[in-house]
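The following blocks contain the structures, represented as structure tokens.
What follows draws every value from the coordinates through simple rules; no lab data is involved. If you're wondering where the values come from, they're calculated on a predicted model, not measured in any experiment. Cβ atoms are built from the backbone, for glycine too; each structure is taken alone.
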Structure I
Amino acid sequence: MGKFMLKKTASGFSFALVDEQGIVLATSGMYTSEDACRKGIASVQKNAPAARVEDLTREDAPRCRHPKYQIFQDPEGGLRFCLKATNGQQIALGGQFADQESCLEQIESMRKNAYRGKIEQEK
């Protein structure tokens, strides 16, 4: 089972969803308070398991309703994904991938690990 690592920085709070092997599956943006960050985690827990995949790298790919994972090409030419909540707000961002298969595997891992992921405060 994965876990959410909640971290306090000089500019606010953020989290990372980490799998059982310690691999970071996705990260959040910066939140101004710990409470807001915890609400972001709750949103990922709720939306990640059921979200569909929308591949923006393919013109012929069907568009999905929110919540959804959007796969896109980053400026460096790699593939990334973001998870968007039912309100359309981005709540998590995956790392860079060399190929479609790796990106989809990471999304599947995120679905499995987010639902019951416990929250740990990073020291």
Structure II
Amino acid sequence: MEKNNRDDFDGFMVNIFLDEDGDYLAHLVELPNVSAFGPTPAKALRELKTAWELMKECYQEDGEPVPKAPSRNGYGGPFNIPVDAELYHVLADEATKAGVSLYTLVMQKLSKTTGHNTDNITKM
């Protein structure tokens, strides 16, 4: 089961699963070395929160920056995806018919699949 506790884990995604021994393992997806076990998902999450707090303390004591979750980087730049010529032409035709750029069309399609708001995407 995958869960997102952005507040408790500073934006990092949390993955919880039942291991082969019947214990629940919780870990930070982007930092898999930060993990904890528990007899229930809730206990594993509590233990993971403790492990994450201790890990942050270690970074600070060593004078190193605490890792930042990718979701909190605020990145908004190029996203290049190689596609074959046939798909490119199908998408380009669809964009032309919709009166938007190819970039805008692809952003709208990606946003629709993730539920992301596309209000800031402008027409061609």
Open item on the list: When relative contact order in percent (Cα under 8 Å, 6 or more apart) is compared over structures I, II, which one is greatest?
Closed with: I
TODO: State the single structure among I, II that was used to calculate distance in nm of label points 7 Å out along Cα→Cβ at positions 68 and 108, giving 3.3.
DONE: II
Open item on the list: When distance in nm of label points 7 Å out along Cα→Cβ at positions 28 and 44 is compared over structures I, II, which one is greatest?
Closed with: II
Open item on the list: Quick check: -13000 is what I get for helix-only ellipticity at 222 nm (-39500 (n - 2.57) for each DSSP H run of 4 or more, over all residues; to 500), calculated from one of I, II. Which structure matches?
Closed with: II
TODO: Name the one structure among I, II that log10 I(q)/I(0) by the Debye sum over Cα atoms at q = 0.16, 0.17 Å⁻¹ of -0.84, -0.88 was derived from.
DONE: II
